[in-house]
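These are the structures in question, set out in turn.
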Structure 1
Amino acid sequence: MAQPASESIVLGPGGGKLPLDGRSLYWVDSARMKTPQDLEVQSAETPWALRTKGLQHPLDGQALWVRFDAEVRDTESWYLAIGSSGIDRAQLFYRQEDGSWRTQEAGDSVPVSQWPVPGRVPTFELSRPTAKPVTYWLRVEHERVNFGAELALYSQGELVAVREREQFLLGGYFGVAVLLALVALANAVTYRDRNFSAYAAYLIVFTLGQAAYLGLGAQHLWDQSLQWNALSTFLLPGLSAVAALWFVQVVTEPARFSRLLNLAVGALIAALLVAVVLDTWFPSRGILLTRLGLTTAALALVVVLIGLVWLKGDDPDIRIIALGFVPVLVMALFPIARGLGLTPNSVLTRYGLAIGAAIEMPILFYALSRRGTRRREAHLRASALPHTDALTGLADRRSLLQRMEATLRRARGQKQSCALLVVRLANYEAIASEYGRETLDRALVVAASHMRRCATDIDLAARVDERDFALLIEGPTTPDQANARAQLLVASGLRQASALPPDLTLRLQVVVAMLPGQQPDAASALQWVLAAAALVKPDSRKQIRML
């Protein structure tokens, strides 16, 4: 029988990476009965074929044999690496110089700590330098998913460099994922936010699923649990798809638009969960393909939900949320296609989902934070209504008096001065008669915004009457400082505001009182300053009066 030729590989100084595509032969043992010694003896009768790039092998109940010849002419060691994690079993055989067989085994059949070269993917050490080429026999068992991983030879320096880059990138990715999951969980507990609860659950399950899929779980988290390691490679990524669909359901709230659509989402979640459980306890290629089909349907349903809320929803943050989902929706297609046997193993099938999630996570967190802040602000405004002015959101008169009492006591005890500014909207009647009540309310809100901008963190701005505002400046304060604040208020009122008609500005008159004075309490002091403000004529050219 004519045998295909494969060149003997020379591994010399200079290092680097050398793929075995076109440099190795393969044969599939349908009975899984052959040993390397059998193949060595029967090599001429075995129907070897040249292994080329992109080949995929369905190995259910079978074993793949890969043969290549290599001669190491380098002082540093060389290694064979299988470019995929989650391999059921991989063995490398070669004869040593004394004629005995050396056997190395990796994959889910042994703990990572017992691999020839512990790491994320199966890696084997080649023979030391010899006077002639050495024949290597790689045996691979892999159920349910076609085997199409890259096989490559690495010098020791190149292998270390590749692993260092992987550790840096994957460490950063998982570090950010864990941090965001913890912050999301804290927000969920602190604010009782259902969106963050769903997001935290999704992030935790998704991160564990990626750890299992990329081989980091077997390497660092459950090294000695071989049964769990074999289960987790399929179970955790499946559960992450369930968690993702549930999270989208919580965020988009499809029940607001269609009860049937909401029931369809729930039914798909249940069906996907059942498929994941069946695939775990009764593993077969058929159940896996069913699960992957349901996952594809879930991706399509996510697109429908996002599109529906985009078109019909009133959530201002939904477009940011939709933008966040796009990278994962696109990148998830590559591992699904790999599982269905539609595409060979590649960088996108291995790392595409992690790349998409790295883009998605900060976008979704930002959007959910905006949504949560907006909803909490509405709740806070509602809870603060008994203590604030309903129109402007400033403190009301009672809150101002309570704060003034404490401020006056402190000022007297420390022998320091504070200031009270009463600000009157002098053209109140003119605005009401010329523009109407709606514009008058807008003018009051704009005036309140000027008050709020003029107040520091320790000051208090309040609305004390229909047209009067007050600014309590806590000490120590000088008359010059209080007067400068009054000038700032007057000037801000004269600036054009977009919320008001183009020809309308606010005429603000300010009365400044330095406290504590002769007034016995806060109510008397406020009434004294209000009375002084009432005496100022609306058309007075002097807009600031010092008491």
Structure 2
Amino acid sequence: MADNAASSEIVEPSENEIKLVIGASSAGTIFEWYDFFIYGTLAYLLSPVFFPAGNDTLSLLYVWATFAVGFGFRPVGAILFGYLGDRLGRKYTFLVTVTLMGIATAGVGLVPSAESIGIAAPIIIILFRILQGLALGGEYGGAAIYVAEHSPPDKRGYYTSYIQASVAGGFVLSIAVVLACRALIPADDFAEWGWRVPFLLSIILLGISLWMRLKLSESPVFKAMKEAGEMSKNPFVESFTYPGNIKRIFVALFGVAAGLTTIWYTAFFYSLSFLKGPMRMDDVTAEILIGIGGLLSLGLYILVGKWSDKVGRRKPIIWGNIATLALLFPVFWGLGSLANPALEEAQQSSPVTIAGAQCEYDPVAEEQASQCGRLMQDLTNIGISYSVTKGDAAALQAGDTAMDLSAYEWDDGTARAAQLESFLSANGYDFSETVPSIGAMIGIVALLVLLGGLSAANYGSVAALLTEMFPAKIRYSSMSIPYHFGAGYFGGFLPFIALFIVASTGDLYAGLWYTWIFVLIATLVAWWGLAGGPPKDFEEDG
């Protein structure tokens, strides 16, 4: 039986009301995701300010770990605000979440550096990231459901796709604001204090978002449900006791969220980190190219959402996942070749190998225990791929040339980095920042748009899909819990785990296996658990 709570009493919104609903919800979503993403966009500048360490890789790992903390608390926010959304209403719940997000983001911009207040600085940053995670856990479900419950069934994928595109829009906005600040603030000043401006701008965005969302009325489905007395007494508990919901949550988590979130963060954050880090692309150039790629891909989310209204939600997700499995590694190989062909050539002509006892990498150690481990750390810090061979004594070789390690400063990481760069430079490696040719930039943008398209195929119809998977009275909780567990843990920990995989293996592309495995799992579960055919409202036997 279809779940149409008090359907006879639901008043269809007018066309102007639908436009206001989509516009206000999408704008608020853009601003809220901007708040969350600005941290990742500026990760390379935040690491020395809040997480200084003698090991550059460790410092960046701390930043990504704190990034992941915010994601880790998204499920908690999903439970809390999902409960409130199902009990108190969709509108007021996401008014609270956007306010919490704006205050927490502006707060990051006011925290003194670790040099000024010591360990209190990273602790405060972590607390603000927790607040952001809680807010975001309630935001997405509220906005997606709010638009979906205003939408006619035959246009639900199209209308909700604007929410999906808004997530990418928040990332693009974060890039645009950073670029604008870089243009207006001298480079040294931006690194010292100018990076705080994008965080502080959150206060202005919060004001705009609240102004727009206060104009909205409550969801017609929630209104009718409340008037009919069909509301859930405990949405969290009922999400796990409602007939068939355990399977639906399992499919939403492993068949939907596991794929969409890892593809999305690989397409945007991992690619930005890849270009700025090991590919040594000039920061501004990398941000411009990522911003253009993200901007050009926004329309693809809307096209996929509209397409799903005709072919169903399952087909774009399955096809997008299969395409990702086939294209993920080739796309990043292409990005590497176009972004820094000299590095690619050097690593082909003079591959780096290391040897020694106890060749193990500890991602949370400021200094590795063995000499071989320190060589692994040093190469990872400067973004050079390497392979490990057996040996009793520490050794490093580039092509056929061995490095004399007798004078290597084993106890001084900074001195070691200079010695290592000098040796590798003499063997064809260039450590200067690179700006690709115009032709290469066009190729990079094309590959980034392709990554955005892979994300759109998986993500464009998801708001409609998740809304249709669950009954209205527990919908906010039921869709938010698996979505944010997937996004929070599978996606949020992607930068940290991928960087650890790269450091441990010496392969700059090895971190992509994290994404590939989760997409494979998502493909298999979605194939088994998602219903095919045209879209339809929730049904008890669905």
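Ranked by mean count of other Cβ atoms within 10 Å over residues 38-45, which of 1, 2 sits at the highest value?
2
36.6, 117 is what came out when Rg and Dmax of the Cα atoms in Å was calculated for one structure; which of 1, 2 is it?
1
Once distance in nm of label points 7 Å out along Cα→Cβ at positions 70 and 534 is calculated for every structure in 1, 2, which label goes with the largest value?
Going through 1, 2 one by one, distance in nm of label points 7 Å out along Cα→Cβ at positions 70 and 534 peaks for structure 1.
Looking at structures 1, 2, which one was distance in nm of label points 7 Å out along Cα→Cβ at positions 22 and 390 calculated from, given that it came out as 8.0?
Only one of 1, 2 returns 8.0 for distance in nm of label points 7 Å out along Cα→Cβ at positions 22 and 390, namely 1.
Supply the structure label, taken from 1, 2, corresponding to helix-only ellipticity at 222 nm (-39500 (n - 2.57) for each DSSP H run of 4 or more, over all residues; to 500) with the calculated value -17000.
1
Thinking only about relative contact order in percent (Cα under 8 Å, 6 or more apart), which of 1, 2 has the largest value?
2
To test your reading of the models, identify which of 1, 2 gives 13.4 for mean count of other Cβ atoms within 10 Å over residues 126-133 when calculated.
1
Here, each number is a calculation from the coordinates, and none is a lab measurement. As the structure is a computational prediction, the values presented were derived from the model and not from experiment. Cβ atoms are built from the backbone, for glycine too; each structure is taken alone.
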